[in-house]
1. Could you tell me which structure in 1, 2 was used to calculate mean count of other Cβ atoms within 10 Å over residues 82-89 as 14.5?
2. Work out the source of 30 here, i.e. which of 1, 2 gives that when relative contact order in percent (Cα under 8 Å, 6 or more apart) is computed.
3. One of 1, 2 was used to calculate percent of Cα pairs over 21 Å apart, for residues 66-137 alone, giving 44; which?
4. If FRET efficiency 1/(1 + (r/R0)^6) of positions 18 and 90 (r between Cβ atoms, R0 = 35 Å, to 0.05) is calculated from each of 1, 2, which structure is the one that comes out at 0.40?
5. Where does the value -5000 come from, among 1, 2, when helix-only ellipticity at 222 nm (-39500 (n - 2.57) for each DSSP H run of 4 or more, over all residues; to 500) is the thing being computed?
6. Figure out for me which of the structures 1, 2 the number 58, 31, 30 belongs to, where Cα extents along the principal axes in Å was derived from the coordinates.
Structure 1
């Protein structure tokens with residue numbers, strides 16, 4: 001995962017991957033079939049260790065509206081604190097790989113869809129309790145929040161300024177009120 005994250009899919013060679021894992025190239029192929037399969041597994045690990053874990057924690061411990069706010073807040077925090085400006089592996093991959101490789105693009109889109117679905121579930125749950133206005137279209141608002149999340153992560157690669165990132169998030173989060 002670190003190789004792909006640091007260098008991108010295209011610039012990462014099978015030799016780079018084998019060296020990083022302490023394997024010979026034949027052993028890498030025996031264990032993972034090919035570079036594409038390993039890349040998809042790296043995306044899965046990234047999601048398991050990052051977004052999925054965060055979503056599960058927030059959904060289990062916070063009210064829906066607060067879960068969304070905290071999710072976005074944690075992303076702003078991570079983005080502002082990213083001294084190496086690595087950004088988000090998933091979003092970096094969406095920018096680099098998805099436009100040129102439809103199969104990997106679909107894998108990336110599925111994982112972005114998981115984040116959108118978290119926003120959607122949370123919005124619907126918040127609307128059910130009256131905490132989020134019912135007249136808002138939940139799917140559209142979830143998609144807007146996903147777009148804001150992507151924007152934050154991309155902006156932070158060039159300008160990881162907390163005030164800027166919070167300023168991007170604030171108007172979108174205000175739609176929850």
Structure 2
């Protein structure tokens with residue numbers, strides 16, 4: 001398991017349906033080690049703290065393995081690392097194997113898995129596709145949020161080590177499916 005890319009971004013205003021929408025979903029990879037603090041990755045800012053960021057959602061991780069699916073699902077679209085607004089593009093951490101409460105170490109930082117990502121309308125803006133939120137939900141490829149247990153530095157290429165598994169809890173995939181079942 002490892003980090004393939006560390007990604008950050010700052011808020012920007014995007015025109016959508018005649019309105020200006022403030023979003024931080026547009027992120028880009030960084031090439032150096034980055035500090036991870038209790039509420040975010042250095043250089044990254046969330047636009048709406050009521051739904052993104054904060055202690056329980058300080059870092060968003062998205063599995064690189066999902067990018068092949070999206071390239072087939074939406075041919076002709078570009079999918080660089082960070083396309084889904086993730087802070088960490090990972091390898092080897094899939095939602096059906098990662099459980100709520102699992103603890104991981106990467107670089108000198110330590111994290112705990114808190115919840116799957118529940119996408120908002122800004123994902124549709126990012127891809128300029130009104131159907132993107134529904135596609136994302138149907139795919140089951142949610143990624144997951146991490147709380148920072150120990151602040152530290154991380155970089156692309158860092159190994160991700162499982163510190164303590166919590167397989168008595170639901171997997172991220174199970175929690176995501178349960179949430180979708182409740183809202184449908």
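1. 1
2. 2
3. Source structure: 1.
4. Clearly, the read-out refers to 2.
5. Here the read-out was taken from 2.
6. The value was obtained from structure 1.
FYI, it's all coordinate maths here, none of it is from the lab. Since the model is a prediction, treat every value here as computed from it, not as a measurement. Cβ atoms are built from the backbone, for glycine too; each structure is taken alone.
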